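Following are the structures in question.
What follows draws every value from the coordinates through simple rules; no lab data is involved. Computed from a prediction, not measured in an experiment: that's the story for all the values here. Cβ atoms are built from the backbone, for glycine too; each structure is taken alone.
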Structure P
Amino acid sequence: MQAVILHGGQGTRLRPLTHTGPKQLIKIAGKPVSQWVLEQLRDSGIKDIIIILGNNNPNRVTEYYGDGSKFGVKIYYSVEEEPLGTGGAIKKAMRYIDEDIFIVLNGDIITNISIKPLIENINKDVIASITLVQMRSPYGIIQIDKENYITEFKEKPLLDYLINAGIYVFNKEIYDYLPDKGDIEVHTFPVLAKERKIKGVIYKDIYWKSIDSIKDLEEVSKVIDQIYSL
């Protein structure tokens, strides 16, 4: 199976760490964020990798990963000369896809989910399978009684909402639904949902964190050894 890693984005909330390159190259426990992603794919038996690069110093990425041989994988690069959005970027990268089913995931996610349930969703009627996780409140929650006495504090609890976790399995038929320019979340997923060609897999009791801020880096650094074997 092949995998596409989205390695773009400006990482504005991680500046100044992203002034000289993409946020996926910021290190956690001595490795770039996207290296954790790549090695997780490799250890799952996925060794044919396409990395989508934006215009934030892509040479730093190609210099670090090379052809992938030192990481035990084969890497191809698809470079956006101009911003294409997630949908356009994936569509351009599909020239390297030669299998019927492939994985797409963000290169800034630290997680320990299994992709097997996502793959099992794909059939003749379903061409897209997406990872769903419960939304965690960014703030502590306070509960009160009828007289406004505080009864309970909950520190950033999980909420009763599901969010897109940025990990997908697609059938190659997805190509016809991808825009030349634009985001997959805006132009593709709503159409697939209307046609009942997309399903989700709800993951519970797993670790999932998108690295979007300095605070996220600090949090993941404290638990990375519990998520992966260092």
Structure Q
Amino acid sequence: MKTKKLTYSYYLLILFLFLTANVVFHTAALKIVDKGAHHFVKHLHSHDLTSFFKVIAHLGSPAVAIGLSVVLALYLFFIRRQTFSAIYLAGIQLSGSAIAEIVKLLVRRPRPTYKLVPDTGYSFPSGHTFTTAILVFSLLFLLSNQATTSRRIIAYVLAWTWIFLVAFSRVYLGDHFTSDVLASVLLASAYWLLMTAMQNKLLDYYLRFIPNHGLISQEAPHD
């Protein structure tokens, strides 16, 4: 399982880097994809949909996603006494968010000019999409061995639906290109798989410093 996760992580990272290269070098193919997606979304604009996606974007903002990740970590640490789980999951969110921010500063891609909702900062990758994906993966991780197969399927469907809605809201509102949100899903998935593949090694390091404390008993989600 560890080898599979590492392999999938590398494949996703390669796709992310390929997409990043297209952004950096302003390739014609990427412009066609982003422009085509923009024209498609533009035809969907309506007052009701705009109001709906404003709410989705707010709920999927980095502040909310990171805040919920911290709340989850505090719950695991103080209520469930799963200290490693708390540190591990919070660490993935915070370190991953830092990586996404560093990529933004390195690529320095301007946001689209047709924004329905003003936003600041660089465009690539989408912070909303990245932090939401990591939060969702964390919740699925905790639920993975505590639910029946049918409930896990429902959880996965709802989880990916939420990621899609947050990602689509960023494109709909004009704050990101389609390639921005796609890159975020690739980067978040790659980073999550990499960190879960390293779970046992991180646990060993943890136990050297803080032995006999709460452990992770769950296996990370396979997807």
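Taking distance in nm of label points 7 Å out along Cα→Cβ at positions 47 and 199 from the coordinates of each of P, Q, which one would give 4.9? Answer for the origin of the read-out: Q. As an exercise: relative contact order in percent (Cα under 8 Å, 6 or more apart), calculated from one structure in P, Q, equals 34. Which structure is it? Checking each candidate, the match is Q. When mean projected area of the Cα convex hull in nm² is calculated for each of structures P, Q, structure P comes out greatest. Set P, Q, criterion distance in nm of label points 7 Å out along Cα→Cβ at positions 23 and 175: the highest-scoring structure is P. Among the shown structures P, Q, from which was the value -24500 of helix-only ellipticity at 222 nm (-39500 (n - 2.57) for each DSSP H run of 4 or more, over all residues; to 500) calculated? The correct label is Q.
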